[in-house]
Structure formats: C-alpha cells, structure tokens
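A short reminder: the numbers here are calculations on the coordinates, not readings from a lab. Just so it is clear, the structure is predicted and the values come from calculations on it, not from any experiment. Cβ atoms are built from the backbone, for glycine too; each structure is taken alone.
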Structure I
Amino acid sequence: MTAAPGQGPAPPVTQHRDFWVLIGYAVVLGVFGAFAGLIFIGVLTLGGKWYSDADSGWFGGKWWWIAVAVAAGVLVGLVRRLLHVPWKTPGLFDDLQTEHVDTRLVPGIAAVSTVSLIGGASLGPEKALGAMGGGVGSWLAERRRLKTENAGVNTLAGFAGAYGGLFSSPVIVVLLILEVARPGGRRLTKALAAQTVASSISFAVYFVIAGAAFLDDYQVPAYTFKDWQLLAGIALGLFAALVVTLLAGFMLGAARLFERLKLPELTKPVLGGLIFGIVGVALPLTMFNGSDQLKVVLDQAGGLGLGLLVALVIAKMLTFAVSQGSGFIGGPIFPSLFIGGTAGVIVHQVIPGVPLGLAFTCMLAAVPGAMVSAPFAMVLMTAFLTQVGALQTAPILIAVVTAFLTLEGVKYFLATRKQSRTTKAPRTAAPQPEPSDGP
C-alpha cells in the first residue's frame, strides 16, 4: 500500500496497538496450550498403559485387545451422539488454512479424540490439541471482536501454543503452521510474532514440568556423507510419493466404504475398532499413534524380517484409514511418520548399500512432508528427531522436495484433466433440414 501524496510511509505493523494486543493474547494462549498439552498427553500416557506388554512380532498382541478396541468404538459412537459431533468434522489442516476453529465442536473433538487414542486407534494427538488451542484463540477473537485478519492470527497463535510443548521446538511449530496456513502481506509479521511468542512460552512451561517430549527420539546409525546420496535423495523422494499415493488410496477407499455402509452412525466406530483391533493382535506395532512403535522398528531393524516390515507399512495405512473413516478422531502427522520411517528401514533391507540412517531420515521426512504439504517443517523435524549432521540434511531436503513436487504435479495433472472434461461441451451435429417433397 502506498501513502497518499503529502503523507509519509505507513508505520510498521509493530507500531499499531492491535499488534501488541495480539502479543498479549499470545502469552495467554502459550500458557493455556502448555497446560492443555500436559494434561492431554498425561491422560493418554496413563490410559494407554494396557499396551505395555506387547510383542513386536507376528501375532504378538493379546486377543482381549479386540474387546478394548471395540469398547472404544462403542464409546466413540456414544460420545459423538451425546456431544452432537457431526460425522464430518473439519480436518486439522482445514482449520489451519481457514484460520478458524468452530468452538462449539471443541469439547466433542477433545472427548472423542481422547477415547480414540486411548483405545489404540492409529491416529495422533495433534488434532485434539490443535482444536483446543486454536479454539481458545478463535473464542478470544470472537469475545474481543477482533478484526477478521487479527482473529485469524489469534487462532494460529492458539495452535502454536498447543503445539509448543508437543513438538518440543518453537521453530518447528512456527514453520509448520506458516507452511500450512500461509498468511501473507502484513499479516505475516503479526502471525510470525504471535506464534513465536505462544509456542516459546508453551515450550518453556512444558519443558520445566515434563522435559522435552519429542526431540532426539530416534537414534540412527552415523554414516559418512557422499555425493551420490544427493541422487539417492531423489529416488527416495519418488518412492515416498508412491507411498503417499498408496496411503491416499487407502484413506479414500475407507471413507467411501463407511459412508456407503447401510449402518447407523453409532455402530460404524464399533466396526472400525473391530478392524484395527484384529490387525493390532496380528501386528501390534500398528496400534496407537506410532511414535513409540517406530522406536522399536528402528532399534530392531536387523531382527525384523522384510515381510514383517512390509506388512507393518500396509497394515498401518489400513488402520489409519479405517480409524479416520469410521468416526475416530485424531491427527495424521504421527502415523505418517511411522509409515515413512518404516518404509526407510525397508529400503535399507532391500538395498543394503543405502545406509540405514540415510534411508530412514529421508523417508521419515518425505512421507509426512508430501502428505501435509509442509516440506521444510518436516526436514527440520527430522533433523531434530534424529540429530543427524548438517551435511546429512541435504539429501533429506532433496527427498522431501522431490516427493512434494511429484505429488503436486500429479494433483495438477488430474485437476487439469478433470477441468478439461467438465468444460468441454459435447459437440452435436447441426440438424440437417429435411428434404421437401417437390412438385
């Protein structure tokens, strides 16, 4: 925006009162997000202890797990009905992109997600935490009657406050939200400042009480960087794009199946719980969000057979898709990390010349990076999770960008074909005049 003749340039964003009002709200949202995260993660940790005696091999689960999963499905159906949670709720990334959370849905989402995650559904905690933090941000904006652009900034700050403790890094949180929401113009400065304040305060409070929860989780074997690994990053990125495409197929198929089933909505989560419960008995590492289970896969990479690893990837896609499609509520980031990391271990087993650390880190970042359209945040998250060296991040970045661009190219191609088919009017032959009967 240019100033009118005779006037000086417009003052920077930081010299407006509403900027400092947003920073004050960010402090509140950071404190709220930290305690919400502590309580929510604490409840999930306590409630999920029934899984602690699991074996990582074939049929290492207990048959009574099926009863737990089915019971979770019953509770999910009842809670959804009692709290009036609609069958289709906005996804995590829908809320981030619209910069608004429907506050009426927050209690129901939090309750259903709690039951879902304790019951072993293959979903992550980020949806419920984001709904709580972003919901408070939207509620504050409505109560204080903030302008539309400031209301969106406040909602994003709420998300940042909720995730500061969960991801144990304000940098990752801010970059993830900015990549998904993509605020532009003068709003970018407000959003960046508010999210940094909220996530930093949340992380500080969370760390003092519980310590870092999500850093240096995966100890990968050290390897020496070589030039050829940059090309390997391209190949791994293409493989990651294939994995994400397969995962998207599972998700679409499960969603359509449960929509078309002529069953009461109350019973669909029961069927979903039955399915992932049976799969969990056969393959225990497919249960829950996958964070702790991926540590087992990495630690036992040499002892787990190739067949078991492939089955884990396919089964995790199935349980994740079924969990989402049948009415359970949770986030996609943690399950996609498990799928990507396990796929990386498969690459190393098939091609031993590819170092385990290279294959694991590239796939760990590329699968969720392409799935959630946040490539740079996932590169940074992988570097923090595995503590790889600076040079080793180069093939990771190449893999993530390759996977991201490949999928975006496929989406563009499919959208172009669909548009051309819908806009192309069928050409019909012009009617010919009937010959008249001559005299």
Structure II
Amino acid sequence: MTRPHLLYTAWSFPPSRAGGVYRALATVNAFAEAGWDVTVLTVNRELWFSSTGVDLGLERMVDPRVVIERLPADVPAFQNDIGRWPRARARFPVAWRIADFWRDMVRFPEPNYGRWRPELERAAERVHRSHPVDLAIGTANPHVDFVPGWHLHRRFGVRYVMDYRDAWQLDVFSGKRLPTAIPPVRAWERRLMADATEIWFVNDAILRWHAERHPTAAARMMVVPNGYDEYEAPLAVPVRGGRENGLVFGYIGTVSTKVPLEPLVEGWRRARSRDPRLATARLIIHGYLGHFGAGDGDMATILRDARDDGVAYEGPVGKALIGKVYAGLDALVLALGTGRYVTSGKVYEYAATGIPIVSVHDPMNAATDVLKDSPAWAATRSLDPEDIADALVAVAALAADQTPAERAAVQQWARAFERRRIIGERIARLTPSAG
C-alpha cells in the first residue's frame, strides 16, 4: 500500500524556539509515526540564530523520516545586522518601509510575510510533482503558511487543512478586530476557508468568533487544542522532598509584555507577609524576557528589585529537559495576558506535571476552561495584587500538603491533554483510507 504524503508548512520550525514550534514538531512527528511520508516547508535555519533564538534540542527531536525543505525568506523584521541593510533602508527608513510594505501586499496581505507566497507556491508544486501530496496543512501565523494547501487544491485538487494557532483578524487580548484586518485580509480569509477540508482552532472561543463571521465554513471548523508533549525528561514529576524547608514556586515561559509581571510580584510580596508557608518560599522565573529574547529593561528592573523577596530570574530552559526543572518545583504560576480568547499552550504542560497551579490571569481567559476541573488549582479573582496574594496563599496550602497519590490523580486527569492523542484523532480522520 502506498504511504500517504503530507505537505506541512510552518514558518516556525526547529531549531526555532518560537511558541508555535511545539505544535508543528508534534504534528509532523505524529503523522510520520502514523505511516505518512512528511515534507515540511519552512525557512532557512540561520534566520533563527540572528533573530528570536534557537533551541537545538528541538531540532534533534524531529522524526528522521521527515523531509525538511528550507526556503529563503527575505524578511526585514528578522534582519538585525544593520551592516547588511540596503543603503536606501538606512538613509530613507520611512520611505523604504512604505515601499517594502507594498512589496508584501501585492503578493499576499500580510506585512513582512506576504512576499513568501511565490516561493511557497513554487516549492509546493515542485514537491507535489516529485511526490504527489495527499494532504497539505499550514499552521499560522504567519497566515501565508495557508497558501501552499490552497494553491495545491486549486491546481491539483489536494485536500488542505488550516491550523490557526492564533487568529488573523481577531486580537485575542482585546477581543476586537486587529487594525491589520483590512478588506484584502477578510477577502483572503474567506477564499482560503472556502475549500478547506478542516479548519482548526486552539479553543472554542476563537472558533465561535470565526464561525460567526464565516458561517458557510462553520461546519468544517473544530477545536484542536494545543495539548502537551513529552520530551526526554518526563513531565509527570513526583512530589518534591524538602518542601518543609521552603516551597518553590515557578513560572516557565516567555515573559512577554502581556504577562502581568508587576502585579504578580506585588501580590507575591503581600502573600509572603501574610502566610508563614510563603515567608520562606521562592519564586523562580524561567524564560526569555520579551518575544525576541533580547531582554526588556522594565521587566529586568522589576525582577531585580524583587530579589530580596525571594524572586529569582534564571533565564530560559531547553525544552528537552524541562521535566527536570518541573521536578524542582512545588507550585506553578500561570501568568497570562488578559483576553477571553487566550489559552496558552503552557497550561497543558503545567497540568501534565500534576503540580498545583495558581492562575494569575483574567478569570475570563480561555485557560480557565482548561483548568476548571483540575484537582489542584487556585485562581485569582482579578489582577489586583490583593486578589493575587489570596490565590498564592491558597495554592501554597495545596503545594505544602499534596500527597503522592493526589499528585498521581492530577496527572491522570491531565492525560486527556496529551497532544499525541489529540492529533492522532485528526490523523485517523484525515488518512485517505478513512474515507
């Protein structure tokens, strides 16, 4: 029997450390394990070394059966070496940016990425002619990743799936349309959705928003949550010994400008002054400061000023061995930006550990829907420092008293979020023999 062939398009792919890379890595590996041939269209790996950074451990986790086609991507936003800029960009930056904007828009209405469309279409055709594609999946953003599937469908009748990790028109934090959701964007989204076999969203709130605006495509929309992935060190960690000498709280993830860092630190100070279990506790922050990992002065100052309050910033953690970091923690802090449509992939990984979690985010966030049935969860009522302090005190009690049996029960509850299981359900439906 001929093996089916998946063409997968992802701007962010290992060794990139960008948030969406984990979903991409898990998806292609799951298809390869399920007996598919897999070809990935992505950017040159060198781009990540000079921009947002890399995690080389992730690159080693790509299934060796996966074929990776790395395409050139001339994107100014990722060009940090000023010495290599064109003279016009340095001398006339405003005029150059306007001209560069239109360079994208005439191809595809997405600043910085629209120019990639011709290269993607050529690559998709080349791959298909060499090894016929049965299914194409694009994961966004950027949303130009959807183009290869749409193009192959239009030319050759190939089925395609649109995997939204975020949204093209919707600001998931404000709940409003993005300023970039101009008429060409709306038209292209309708065009792309019109013939898609499936359209995936990470939570129900985002799906409903899109279904209301694209009713003819609503029946093909579904929630495919992020889930968690297992790497070299298991996520299901045991209860840590030595809790009686001081609890260890942890935040693991990029500290973006949306993370309520300042109210979290103030709430932490107040909780330490109110509860003996927190008076000797530590809060360890792991992750990049800012999306591009170049650091953020305001965040660094907040963390530096909190060192005497038991707060320590210890930098990013490689994904492969992240389980070892979790094993040294007693409670996890889920600090997220505000927005009804915000879930975050981190919530599933946190849940998999079985460690008690404190939610430091707007209760209306979609992450609440994930954790509401957890046996070991406390949540703040608001982002007021007093409410955050109350939640930290509540989770300290859970962390101090959690038994091994209780930890195991939480881990069992969280197994429903294993990404391999979630993606496996979609693969079963999309395999050609499944009809």
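Taking -11000 as the value of helix-only ellipticity at 222 nm (-39500 (n - 2.57) for each DSSP H run of 4 or more, over all residues; to 500) derived from one of the structures shown (I, II), identify that structure. Working shown, then result.
Values: I: -23000; II: -11000.
Comparing all candidates, it corresponds to II.
Which structure, out of I, II, was distance in nm of label points 7 Å out along Cα→Cβ at positions 144 and 224 derived from, given a value of 5.6? Attributed to the structure labelled I.
Quick check on the output: 22 is relative contact order in percent (Cα under 8 Å, 6 or more apart), derived from one of I, II. Which one produced it? Show your work: numbers first, answer last.
Working: I: 22; II: 14.
Corresponding structure: I.
If FRET efficiency 1/(1 + (r/R0)^6) of positions 120 and 240 (r between Cβ atoms, R0 = 41 Å, to 0.05) comes out at 0.95 when worked out from the coordinates, which of I, II was used? This value belongs to structure I. Calculated for structures I, II, mean count of other Cβ atoms within 10 Å over residues 176-183 is largest in I.
The greatest value of distance in nm of label points 7 Å out along Cα→Cβ at positions 24 and 184 among structures I, II is that of I.
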